[in-house]
1. Distance in nm of label points 7 Å out along Cα→Cβ at positions 7 and 103 was computed and gave 3.2; which structure, 1, 2, did it come from?
2. 1, 2: which one has helix-only ellipticity at 222 nm (-39500 (n - 2.57) for each DSSP H run of 4 or more, over all residues; to 500), as calculated, at -23000?
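Laboratory data are not the source of any read-out in this text; all were calculated from the coordinates shown. Values in this document were obtained by computation on a predicted structure and should not be read as measured data. Cβ atoms are built from the backbone, for glycine too; each structure is taken alone.
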Structure 1
Amino acid sequence: MKLRTRNWQIRLIQLLTIPGILTAYYLWLYHEGSLFSACTINSVFDCGQVSGPGARYASIGPIPVAMIGLVGYIFIFFLVWLKEWLPVVEENIAELIIGTTGLAFLFTLWLTGLEFFSLGAFCQYCLYSAAIVTVMFGLSISYLRSDRS
């Protein structure tokens, strides 16, 4: 039996959405006040300043940033899953996945910039999510390049 290695980047992206979903869900529950923070270490690493219920940049209008991340991770998961079921998604998966993870990467860069330049504090879970998004974006670039060759 021959292993199918053509889609390994896409499968790894889908796998990485699972810890992303769990992280975003935790941050959303924390933002909503349903959980207490387990990550306030000092003034530099303080989830309360970054994503807590009263944090200045924890929401965009009425929408919590963690909810945007949760929806984004779920969207990426199902986008890869739909590749097996919808021909239009399968034909365009390289472009769809690079566009989606690229938007997620830019959004993450903006949020991390806010943490660094405006707040002067970081949330470890937010940084963990940023690392996941960065790896996913790198994998999508790799997939696009291999799909083009």
Structure 2
Amino acid sequence: MQIRPENPSRAERFFQGWAHLTVRTPLARRVLLSRVIALPGYWFATGAGLIWGGVMSGFRLRREGGVIVASHLPRWAFGRGGTTIGAVYLTRDNVRPNVLEHEAVHRAQWRRYGLCFIPLYIAAGVVATTNRFEIEAGLKKGGYQ
């Protein structure tokens, strides 16, 4: 089952086309989603998340619930109630155990897809209740239901 946004934006349509081409082309899928490509992308994203989260939080970083939590960030420094970049969860104060479980699934998604996670996530749509990555992470745990 594939869930798509009802009225996709221009960016969502672009990345849907990219995702469709990537997923439907066996060579592209094997290369872009291979561990050799995905894992360094995950490490890069984690490094970027550590730098951003560290600077924005005054280096108040801790490991909790399967992610590295950077809390006390200004609200403009992340999306929604929090955002996971690689293994780093950026938030102000949304650190309930069920939310951290949800974000740990996003960490695993980053690890699996590497930097391809960004266009794949956008292609899945900005509406959380129809985004396959949010559904996989658990809408209720993420505070969407």
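1. So the calculation was done on 2.
2. Working: 1: -23000; 2: -16000.
The structure behind it is 1.
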